[in-house]
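We did not get these values from a lab; they are worked out from the coordinates using the rules stated. Because the structure is a prediction, the values reported are computed rather than measured. Cβ atoms are built from the backbone, for glycine too; each structure is taken alone.
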Structure I
Amino acid sequence: MKKKLLAVVVPSLFAASSTALASGFQLIEQSASGIGNAYAGSAALAEDAGTIFYNPAGMTQLGAREVSLGLAVIKPSFKFHDRGSLAAPGVPLPGSNGGDAGDWAAVPNGYYSQKINDRLWLGLGISAPFGLMTEYDDDWMGRYHSTKFKIETININPSLAFKVNEVVSLGLGVNVQRMEATYDRYVGLAAPPQLRALGVTDAAMQQTKLRLNADDVSWGWNAGLLLTPTETTKIGFSYRSKVKQKLDGDLKAHGPAAAVLDNPRLGLAGVDAKVSVDLPDTFIASVAQGVGERWTLLADVSWTGWSSLNVLPIYRSSGVQSGSVADTLATRFRDTWRVALGANYRLDERWLLKFGVAYDESPVRNAENRLSALPDNDRIWVSFGARWSPDRENRVDIGLAYLFINDTRIDSNKMADGRGRLTGEYSGDIWLMGVQYSRAF
């Protein structure tokens, strides 16, 4: 029932929310108004209803009612360059470099905040806090590792804020989150003896694709603290809990070997499947400091508990091999830090200019643990934007950011599984653009 409810509340709007922008597959772009500052000061600014995501305590800085609707458009690029990939010792892995694994994607969001009395505010946020999409050409040499990996989330976040006094505000929210994952790869380079005895050839194995589809709905919580010791100083702290997703779905084969792999007597594919994912918790500390009449300086430090994702076994959950491991994603992630600095400049009553830079760590430990499904690495943000306020009730934010990604080595050895050793380097970057409309009434 809860899955059907989410599907009705947020229909196809969030279908494209599937490209990771922060490290790992976290999407920090939950309010387009923050793009211009590289999300510096995200838990302290409270400049629109988007504060519901970053720090719900910030609603106490808003008026009687406020709505914000935003859209971030993302263009990542991840291009693989072979550096000696092998099918077997001394045997090159055949195939192409796979093209550009990144593509256009959109991350929409919406928020509503309402003042109940002088101390209490209620709010509702709808966002997509995690997402990922990598897709390669079917003939690429890493096709036995992955050809497509897609993660989509929808998060519904009812929240409340309480104004303790003129200095201290508290916030609390509940998150109902749906996650859906799709994982495609070709079976392998050679047929094992068990399948060869049933007439499956090496060529059939190489042309048959496995697909995992799975989803779940789970929940978590978030909390925030906002301090306003002076009229020009805001200090914000916020925390979002882990969300434990127990994804259920199916594992199916497509191609010339599918009839054998899906045979109920073998139970290798054509079965139900499950995988548990502990989406990480996050903590943010932010400062916004006014300087003179025109400038506001911003700073942000955030931590993400990516070590909750270590080894993710994909289990068969039906058939004669129920309980056996069909595949394993050995992420072995580490916790990460993100640091951002920004500034706002008040040009006049209608225009506010925004600037920001950030350094964002990757959770991937090294080339050996890097997945072709997630060619992630440390990145540097450079961004700018503007806010136009034609009157006191309406505001439009625009932002543009460019993300420099370090060249990314991969050395993923799957020879023991008959899938080859993928050795090479990725070059990549990301463009990010966003627009947001906010109205107070």
Structure II
Amino acid sequence: MRIDLPQPDQFAALWATVTGSPLKDPVAGIASDHRELQPGDLFLALKGARVDGHQLLQPAKDRGAVAALVSEAVDPVDGLRLYRVASVEETLGNLARSWRQRFSIPVLGITGSNGKTTTKELVRACLSRSGHPHCTTGNFNTSLGVPLSLLTLTADHTHSVIEMGANQPGDIRYLASLVKPTLGLVTNVAPAHLEGFKNLETIVSEKESLLTADSLETAFINLSDEHCRTMQFRGRKVTFGFDTNADYAGRSDRSSARPRLQINGHTLNLPTAHPALEKNALAAASVARELGISWSDISAAVARFEPVRGRGEVLTFRGLTVINDTYNANVESTRTALEFLRSYPSRGRKIFVFGDMFEMGEAAEQSHAAVGQACLEAGPDAVFTVGNFSEIVARVTSARIPSFHFKSKETLQDKLRRFCRRDDVLLVKGSRGMAMETLIQGLEGN
């Protein structure tokens, strides 16, 4: 991860206040990966499970770093200033927290099991119609990415939209302590990252912790999610959902060829009919309206929105239609993607291509079996799976649907190339670690 620092001199002043040590050379950017460093950068020497940044100080200097933040004694590197602290992560967090407190603008914190990034980008698109929003870059939603994102905030920004992810209990509470959100949105709750959370109840509690942030003034509550609708918040609540009782009540409109979403009598034209995009657009519109964005601007932003790469992105090549939903996978997001595949208009066959879901812990077998059941309900014409646990999906579906399991993406790709015909629609999905997008790239290039 790397950021450009928009105001190096002001950052240097903040550094001196937070660390008690002057930053003798102003830095142009900050990077945690030495391979991403640019001349004039500060290198974060983080100790990871596989790589220790303290062993990469010379390569960091060779890439142009002028300073490094370290947490242990190391040999000096000529031309690289070393600043030793008790914890690199904690120091970065303290810098980001102090930087954030310089600004008095609406700050939206977004968390949830699915849809965080797309909702964030939709909110950004709406706010950009009349303002200059600051927003999390890419997948900078972790305990490292969030503070880096905050350090790019400037006085020119009218709003800030920060995405928050969690892999273990306490992550959201910590991130909220840095972000100081004035508005909070939980998109939904579903079984995900179960290795870190163990059960759904813990996930619900973790997401709800966003709403306990002392700085929060307004909470956006999803009435369509059984876990979100009961979340407690002492301040102002704004509800949204496909529920007539919601403040922002959504309704699917399939009366025309183009998918549309009705919200309180206002029509939004959607770029695709993916159910997840419909839900995300409803959430984003409720935020945008509360921040004073007109319905006409919201409508224009949603209609022009391009789905985030790997999240329901529709591709066409070689006579095929491919739904690229490869960014990540859990049971609920896969069920939603299968619903999209089922409803997708096509003259050809509908094919489900699925890779393992990671971080399921003890629920791995049960979760993959649940995907198999969802697949039976959606009724694709064929199922292709790859990995270890995904074989369970193929086993569940094989009695009613032609199903094929593979141990490698290479053999799966060869089979798909021979199997697919013109006008077929493929849904490709799997966890981030499976990198299922490489399968799509292979099909497109051969």
(message) Tell me which structure, out of I, II, gives 27, 17, 14 once semi-axes √(5λ) of the Cα gyration tensor in Å, for residues 294-413 alone is calculated.
(response) II
(request) For structures I, II, calculate Kirkwood radius over Cα pairs in Å, for residues 254-301 alone and state which one comes out highest. (result) I
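Using Rg and Dmax of the Cα atoms in Å as the calculated read-out, with 23.5, 80 as its value, let me know the right label among I, II.
Structure I accounts for this read-out.
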(request) Work out mean count of other Cβ atoms within 10 Å over residues 150-157 for each of structures I, II, then name the structure with the largest result. (result) I
(request) Figure out for me which of the structures I, II the number 0.10 belongs to, where FRET efficiency 1/(1 + (r/R0)^6) of positions 110 and 206 (r between Cβ atoms, R0 = 30 Å, to 0.05) was derived from the coordinates. (result) I
(message) Suppose log10 I(q)/I(0) by the Debye sum over Cα atoms at q = 0.11, 0.16, 0.22 Å⁻¹, for residues 70-173 alone works out to -0.42, -0.76, -1.16; of I, II, which structure was it derived from?
(response) II
(request) For the read-out relative contact order in percent (Cα under 8 Å, 6 or more apart), a value of 11 was computed from one structure; give its label from I, II. (result) II
(request) For helix-only ellipticity at 222 nm (-39500 (n - 2.57) for each DSSP H run of 4 or more, over all residues; to 500), the calculated result is -10000, so let me know which of I, II that is. (result) II
(request) Please state which of the structures I, II yields 20.1, 65 when Rg and Dmax of the Cα atoms in Å, for residues 366-429 alone is computed from it. (result) I
